[in-house]
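Multiple structures are listed underneath, in C-alpha cells.
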Structure P
Amino acid sequence: MSKRPPITNRVRQLREEHGGLSQAALGDIVGVTRQTIIAIEQSRYSPSLETSFRIARHFGVGLEDVFGWEGD
C-alpha cells in the first residue's frame with residue numbers, strides 16, 4: 001500500500017465548476033500538458049509554485065482554495 005501525498009487539490013472540482021473546462025484546455029492556459037493536469041488531479045504530481053499560482057489565478061481563487069496540506 002502506498003501512502004497518499006500530504007498535498008491535496010480541488011483542480012478537478014474547479015474545472016467542473018467553471019463550465020467543464022477540459023484538462024487539455026487548463027494545461028494550455030497554465031503552460032503544462034494535459035498529462036500533467038491529470039497527474040496533479042490524481043495527486044501523483046505536485047506542481048511548481050508558479051504553476052500552482054497560475055491555476056489559482058485562472059479560477060479566480062486563492063492558492064489555499066486550490067491546494068491543501070495534510071502533512072505533519
Structure Q
Amino acid sequence: MTIIDITKAQQNLAALIEAATQGNEVIITRPDGSAVQLIPVATGTPQFGSARGKIRLHADFDDPLDDGMEDAA
C-alpha cells in the first residue's frame with residue numbers, strides 16, 4: 001500500500017497510476033485529512049455468461065405483490 005501526500009503525488013502521478021494499474025493500493029491524502037484512492041478502471045468487453053452462478057432469483061420473484069404494493073412501484 002502506498003500512502004502519499006497530494007503535493008508529492010502531483011510530482012509522481014505517472015508512477016502512481018502505473019502502480020495502481022499493477023494492483024497496488026494507492027492512497028492520496030490532503031492536509032485537511034481527506035483522502036482518495038486510485039483504482040484502475042475495468043476495460044474490455046464483458047464475456048457472455050461471465051455472471052453465471054452469481055445471480056439467484058427466489059422461486060416467488062414473479063408472485064403478485066401484497067395489497068397496496070402495486071402503487072409503490
For which of P, Q does log10 I(q)/I(0) by the Debye sum over Cα atoms at q = 0.11, 0.23 Å⁻¹, calculated from the coordinates, equal -0.59, -1.03? Q
Here helix-only ellipticity at 222 nm (-39500 (n - 2.57) for each DSSP H run of 4 or more, over all residues; to 500) has been calculated and equals -6000, so which of P, Q was it run on? Q
With distance in nm of label points 7 Å out along Cα→Cβ at positions 29 and 53 computed per structure, which member of P, Q shows the largest figure? Q
From the coordinates of one of P, Q, relative contact order in percent (Cα under 8 Å, 6 or more apart) came out at 24; that one is structure Q
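Any read-out appearing in this document is the output of simple, stated calculations on the displayed coordinates, not a laboratory observation. Quantities reported herein were computed from a predicted structural model and do not represent experimental measurements. Cβ atoms are built from the backbone, for glycine too; each structure is taken alone.
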